[in-house]
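**Q** Just below sit the structures, each encoded as structure tokens.
Please treat every number below as a calculation from the coordinates, not as lab data. Here the structure is a predicted model, which means the values were calculated and not measured. Cβ atoms are built from the backbone, for glycine too; each structure is taken alone.
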Structure P
């Protein structure tokens with residue numbers, strides 16, 4: 001069995017899924033409003049910059065440290081699978 005993907009593109013999908021879930025919890029809000037609130041909440045919890053969060057949302061955050069912090073806030077830890085995040089990708093340990 002291969003290790004799961006912790007790529008920038010996969011992080012983008014997980015962030016989007018979180019925003020969809022946030023919108024489902026508050027259906028009276030427009031999706032964009034619910035998504036912005038959730039992205040801000042996640043960004044602050046992960047201690048990443050606005051630019052880093054924007055890059056993650058676009059699937060283009062290559063830097064390992066902020067990606068690891070965002071994954072942690074989402075409840076997923078690459079190291080649990082023997083994965084080390086690298087610039088733009090990952091290595092299996």
Structure Q
């Protein structure tokens with residue numbers, strides 16, 4: 001049985017028998033679709049792979065402190081950005 005390493009809502013790695021549905025970049029704290037054109041370009045150039053992480057779902061990625069990708073998840077990114085601007089105004 002194949003095991004996959006995923007990042008949980010607590011930000012820690014765990015093993016799962018089910019592969020992740022989203023990928024991310026550990027250093028930049030970004031997550032997106034597995035077929036993201038931006039991520040695939042960097043992977044093809046030999047970058048990104050050693051910092052690549054995977055998530056079960058979007059809720060886990062957000063809870064772990066990652067933000068949506070502006071390339072492949074534009075709507076989610078704009079919502080995330082708006083929420084950040086709103087929370088900064090209320091401080």
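**Q** I have -9500 for helix-only ellipticity at 222 nm (-39500 (n - 2.57) for each DSSP H run of 4 or more, over all residues; to 500), calculated from one of the structures P, Q. Which structure is it?
**A** Q
**Q** Now, a different point. Given that mean projected area of the Cα convex hull in nm², derived from a single structure, equals 5.8, which label among P, Q identifies that structure?
**A** For mean projected area of the Cα convex hull in nm², the value 5.8 is produced by structure P.
**Q** Relative contact order in percent (Cα under 8 Å, 6 or more apart) was computed and gave 31; which structure, P, Q, did it come from?
**A** Traced to structure Q.
**Q** Any idea which of P, Q comes out highest on distance in nm of label points 7 Å out along Cα→Cβ at positions 64 and 80?
**A** Largest one: structure P.
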